[in-house]
Structure 1
Amino acid sequence: MGKRQPSLYREVQPFRQWPTSLVLAMPPAAIIFITCRQWIWHHPWGNPPVSNGGLLFLAVLLVLVYVRLITVRLVTDLRPGELRIRLRGLWRSRKIRREDVRAAKAVLYDAIRDFGGYGFRSGWKGKAYIARGIRGVEIELQNGRKVLIGSQRPDELASRIMEWRVEPSR
């Protein structure tokens, strides 16, 4: 097996928007209530009624999906060969090679207005990986496209990317 390269910069950010967590909790909470209503108070749901096993399966499935969604993290990992941005817990991952980076700078943004929300987004300003906040690093690629990475330490990340970009290959 190949040896894993050391990280030059690493940041892990949870998605901490309580309104989103509340909205995501509604479907599991509703199914748990319906399941309890049918099992404990003997008020069947639906015509014909849904089976107890079906309700239990649906409740467990929705709770597992909810837990999975609230544990997603935005991971920014700068290594000697690449910058890797991923949504740990989901499938989205992006690798940017050193030679593809033209510039990087710390910026302020509005996730809703500029990109339509949080997570992995494509908007009129380019692609974005946003977990929370209003600060990040805008990376300009050699082809002119832009990638925004949300960060709680954007000045440090931007300077590390610029140093990394000009380092000689090892």
Structure 2
Amino acid sequence: MKITIVVGNPKPQSRTLRVAVAVAEALFESTLPQGNVDPLILDLADVASELFNFESTTVGYLLTDVASSDLLVVASPTYKATYTGLLKAFLDRYGNDALSGTVAVPVMTGAAPIHALAPEVYLRSLLVELGASIPSRGIYITESQLDDLDSIVASWAIQAKPLIEHALMI
């Protein structure tokens, strides 16, 4: 089982990364039989300067790694009511259906609950266009929820895990 986390926050080691890792851990710790899988973590801020260099071997390898994932957690802070341009620039490097066979989870963070549907309305549609299967609702975490992140993610995971397990055929 290959699990990958992609975070499109322009700030390295962001709160969005923290949320994405919490989501992945909530899913794979009890979803996978051995529980000994370490996810690949791709913090796009670390490769931002290479995203528009179409000859970048680093980005090329990362695109291949992400596309070969079984479970993909894609996270972005909310920017202008949707995901970041950094995340879009990375995902735009794929052709249609490039993520076919990958189960994805859309994750977004934001300052207020007014954009709580952004993972469903915007990030889900982008991932579906790329061929990913998204069997559960995405998750949106506000800044005020960060102090209670583990319990909020655990509550979300109660409904999401069975759907994701079914999609992964575990």
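Nothing in this text is a laboratory measurement; each read-out follows from the coordinates by a stated rule. Values in this document were obtained by computation on a predicted structure and should not be read as measured data. Cβ atoms are built from the backbone, for glycine too; each structure is taken alone.
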Completion exercise
If you rank structures 1, 2 by distance in nm of label points 7 Å out along Cα→Cβ at positions 70 and 142, the highest one is 1
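Name the one structure among 1, 2 that log10 I(q)/I(0) by the Debye sum over Cα atoms at q = 0.09, 0.10 Å⁻¹ of -0.26, -0.32 was derived from.
On the way: 1: -0.44, -0.51; 2: -0.26, -0.32.
Clearly, the read-out refers to 2.
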Problem - distance in nm of label points 7 Å out along Cα→Cβ at positions 102 and 134 - structure with the largest value, from 1, 2 - result: 1
Handout entry: At a computed 25 (relative contact order in percent (Cα under 8 Å, 6 or more apart)), which of 1, 2
Key = 2
Handout entry: Structure with the greatest value (metric distance in nm of label points 7 Å out along Cα→Cβ at positions 126 and 150, set 1, 2)
Key = 2
Handout entry: For 0.40 (FRET efficiency 1/(1 + (r/R0)^6) of positions 38 and 110 (r between Cβ atoms, R0 = 41 Å, to 0.05), calculated) the corresponding structure among 1, 2
Key = 1
